[in-house]
Structures are given as structure tokens and as C-alpha cells.
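Quick heads-up: structures coming right below.
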Structure 1
Amino acid sequence: MSTPTMDDAAKVFADPAAYADDARLHAALTHLRANNPVAWVDNPPYRPFWAITKHADIMAIERANNLFLSEPRPVLTTAEADDLAKAQLEAGTGLRTLIHMDDPHHRKVRAIGADWFRPKAMRDLKVHVDELAKRYVDRMRDIGPECDFVTEIAVNFPLYVIMSLLGLPEEDFPRMHQLTQEMFGGDDEEYNKRGNTPEEQLAILLDFFTYFSKLTASRREHPTEDLASAIANGRIDGEPLSDVDTAS
């Protein structure tokens with residue numbers, strides 16, 4: 001394979017097709033690490049950004065959270081999607097997950113669910129995770145001799161583990177699968193079947209918020225022994241979380 005130009009090498013970060021071509025992707029990254037480890041990427045419709053390609057540099061940035069921030073743009077999206085997300089956050093209707101947050105707020109939010117990730121809680125969860133794992137192994141056996149592993153197993157199993165941790169009823173899992181595919185599918189028509197316009201994305205977000213707002217209200221009125229109850233009844237600086245924060 002010929003050596004990519006510096007500009008072509010940097011553009012792999014903003015080209016979804018590059019991630020399905022290992023040879024092209026690794027050739028580009030090797031070239032950048034050797035010649036331009038901190039590369040400026042300007043590839044519309046995305047806003048320009050710096051691409052850091054060396055492990056040591058990435059770890060240094062991760063440790064220097066007083067200099068490098070997650071908010072307000074923790075993931076790569078188009079300029080139009082960036083503007084929509086910003087408008088939603090300013091209106092109080094946008095997602096603000098842990099990866100969007102910086103300390104000290106990040107630490108306070110993370111503390112709400114910390115007990116659910118301690119060894120005892122993980123041991124208790126393991127029983128159900130083992131049951132789910134066996135179910136999917138049996139499913140592969142029944143589908144055999146071949147199956148689409150991504151569609152049948154890799155997408156569903158980890159999502160269903162998360163849903164189990166939250167305490168969502170299993171009959172709601174397919175709906176959550178659909179909503180997460182639509183919300184995080186970007187401009188991939190295979191996953192985001194409702195469309196990618198601001199209005200279509202807002203409709204998906206509202207469906208997501210509606211579901212979790214009802215769940216929050218239920219867990220506040222009737223708390224149970226699950227992570228959803230811990231989040232619904234969590235407080236930061238003495239104040240309850242907003243519906244947007246609990247849904248995020």
C-alpha cells in the first residue's frame with residue numbers, strides 16, 4: 001500500500017468507511033504517529049479538530065483534566081449536529097451524560113451510583129448476567145451453524161446487561177434497543193431509520209426523555225433496589241436531579 005499524504009491520513013478520523021478498512025486505518029495512524037502525531041483535521045461537514053495519535057500524549061491529556069475538557073463536545077458529530085446539541089443543552093432538553101461532564105460536577109454525579117459498582121453489587125448482578133450470557137450462547141447454537149454476531153449478540157447482550165443493572169423490565173428491552181440505535185446511530189440509515197434532521201432527532205430525544213421521566217416518577221414514589229431508584233432519588237448539593245439529568 002502506498003504511503004498516504006498527511007491530509008489523507010488525518011481525514012481517516014472523520015471517515016466512517018476507514019474504520020472498516022484495517023489496512024488503510026493503521027497505515028494512516030502509523031504515518032501520523034511518525035510524522036505528525038498532533039494532526040489538525042479539517043474535513044467538512046465536521047468542525048476542525050486536533051487528532052492525538054500517540055498513547056503517551058493521550059494519557060497525558062486524560063490526566064490533565066484541568067487543561068483539557070470534555071464539555072461541550074465530547075464526541076465527533078457534524079457541525080449541524082453540534083449546533084443542535086448546543087441549542088438543546090441551552091434549552092434544558094439536551095443529553096448531558098457523564099462523558100459530557102467535567103469535575104467537580106462529574107465526580108458528584110458519578111458518586112450517586114458508585115455503590116452499584118462495588119464488589120458485592122457486581123457479584124449480585126453476575127447471577128443475572130450469567131443467565132443472559134447463557135441465553136445468548138443458546139441462541140447462537142439454535143441459529144447455527146452461522147449467525148450475524150453483531151446483530152444477534154454483540155448489540156443486544158451488553159445493552160441488556162445495562163438495562164438489568166438499571167432495573168428496567170425485560171419487556172422494555174426491545175424499545176430501549178430501538179431508541180439507543182436511533183439516538184446514537186448518527187447518519188447511518190441502517191440504525192437511524194427515523195432520519196437525521198433536527199426535528200427527527202428531537203422526536204427521538206423526546207421519546208427517550210418521556211420513557212425515563214415516567215421511570216423516574218415511579219421510582220421516586222415507589223423506590224426499589226436498583227440503580228434507577230438510586231439515580232431517581234439522588235441529590236447533588238442537596239438538590240434532586242432534574243428530569244433531564246436523570247434521563248441522561
Structure 2
Amino acid sequence: MSDPSIKPATRLFVEPELAAGATIELAADQAHFLGRVLRLQAGANLCLFNGRDGEWLAVIDDIGKRSASLRATEQRRAQPTGPAGPILIIPPIKKARADWLVEKATEMGVSAIHPVLTERTSVRDVNLDRWRKITIEAAEQCERLDLPSLQPLSRLFQALERLRDHNDVLWAAERLEAPPITAGLVADFSSLALLIGPEGGFAPAELDALAELPFVHAISLGPRILRAETAALAGLTLLQASAP
């Protein structure tokens with residue numbers, strides 16, 4: 001078996017199952033990327049992952065302008081079975097900033113992203129197809145072996161209700177007295193969700209409702225008022241650094 005610490009520079013997410021000897025036919029855009037952008041030829045090695053079967057070394061058997069055939073040869077890393085990463089709950093934000101946040105949240109290991117509508121949410125839609133492409137590119141780059149699940153846009157308290165029985169939610173309460181996120185309010189990091197409010201803050205009725213939910217814990221990210229994407233990345237970074 002080859003040394004797993006020595007990896008080909010190219011990693012590619014694919015949908016088919018991966019196993020020794022499995023043949024993977026690439027879509028036209030992926031074939032174009034390998035052949036025309038990276039200029040890889042038959043016989044070149046790369047790594048494949050599909051979010052289920054770990055990471056596999058593969059060889060290009062045939063490549064053309066709009067097609068490529070790869071063959072999986074050996075598994076380099078098994079699919080992780082440990083605790084999942086935190087869930088990110090955040091209202092939609094403007095497109096360029098949302099794209100950046102989805103990329104960084106994927107790199108930080110979130111298990112899911114829940115876009116939610118609040119009373120003061122100004123952006124009212126999300127492009128999940130675009131987000132999925134961003135998560136794939138980010139996972140390919142950061143050597144992640146899975147993709148975060150992308151949940152459909154829903155109302156804030158509908159999303160929270162779905163998490164009630166399985167997750168503790170850390171709510172970044174920017175204008176309330178609250179302990180720092182590193183205070184260890186929740187011991188089980190595998191069941192955490194991080195809730196970031198809209199740019200204009202939660203409405204008074206929403207603040208009252210959040211305070212009544214026993215599984216939602218107000219936390220502080222520091223003394224300054226942060227943009228939504230900055231708050232999300234800061235919170236995820238601190239959670240990752242504090243994880244056991």
C-alpha cells in the first residue's frame with residue numbers, strides 16, 4: 001500500500017461508489033477540468049472521494065475533450081466514523097458574502113448549513129445548487145472526505161424545532177450579557193449547532209422566544225458587533241479549537 005501521507009495534488013469529488021477496480025465515468029465539466037485545465041493525461045494519478053467510501057487513489061484510463069474514464073485502485077483513507085461537526089444556522093446574506101461563508105464553513109468542518117428566515121432578514125432566498133458546488137470545491141481543496149448537508153430555507157423556529165431533540169444550539173447574542181463561547185456550556189461537541197442572527201439583529205419577539213427554549217444557550221463572541229459571516233467563522237473557529 002502506498003504512503004497515505006504522500007498524495008497526488010488533484011482531489012475530485014464524484015458521485016459513484018468507490019471500491020477497488022471500480023470504473024468512474026466523469027461528467028463533461030470534470031473531464032474538461034482534468035484534461036484542458038490541469039492537462040492530465042492517461043496514466044496520471046489523482047484522489048477521489050464521494051462522502052461515503054473514504055478517499056481512493058485512481059488512475060486515468062482514458063481522457064478526451066468531454067469525457068474521462070478513471071479506475072479506483074486503492075483506498076488511502078477510510079471514511080471517518082467519529083462525531084460530526086457542528087451545524088451552522090444563519091439567515092441568508094448577500095451573494096458574495098454567502099459564497100465566502102459557505103466555503104469557509106465547509107473548510108471548518110460543519111456537518112450542515114441551515115439557512116433561516118427571521119423578521120429582519122433582508123435577503124429572502126438562497127441558491128442551494130450554487131452552494132453545493134462551493135462545498136464540493138472547498139472539500140476538494142481542504143482534504144475533507146464528506147460534504148455538509150444543505151437544508152432548504154425555512155423559518156427560524158421551524159429549523160430550531162427540528163433540532164430540539166438532538167442538538168444544543170449556541171446562539172451568538174451580540175447585545176446581551178452572555179458567557180463566552182469557550183465557557184464550556186455544552187460538553188457534547190458532536191451535537192452542537194451555532195446560531196447567527198441577521199444583520200439587523202433579532203426582533204424583540206424573537207429574542208423573547210429564543211430565551212424560552214431550554215436547548216438554546218446564549219453565548220458571546222466578544223465585545224464588537226460582527227458581520228454575520230465574520231461571526232459565523234469566529235464561532236466555528238473557537239468551537240473547533242475548544243473541541244476535545
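Rule-based calculations on the coordinates, nothing more; no lab input. Since the structure is predicted, the reported quantities are computational estimates derived from the model, not experimental observations. Cβ atoms are built from the backbone, for glycine too; each structure is taken alone.
From which structure (1, 2) was FRET efficiency 1/(1 + (r/R0)^6) of positions 75 and 179 (r between Cβ atoms, R0 = 30 Å, to 0.05) calculated, if the value obtained is 0.10? It would help to have the intermediate numbers written out before the result.
Numbers: 1: 0.95; 2: 0.10.
Comparing all candidates, it corresponds to 2.
Assign the value -8000, calculated as helix-only ellipticity at 222 nm (-39500 (n - 2.57) for each DSSP H run of 4 or more, over all residues; to 500), to the correct structure from 1, 2.
Structure 2 accounts for this read-out.
For which of the structures 1, 2 does the calculation of relative contact order in percent (Cα under 8 Å, 6 or more apart) return 14?
Among 1, 2, the structure yielding 14 for relative contact order in percent (Cα under 8 Å, 6 or more apart) is 1.
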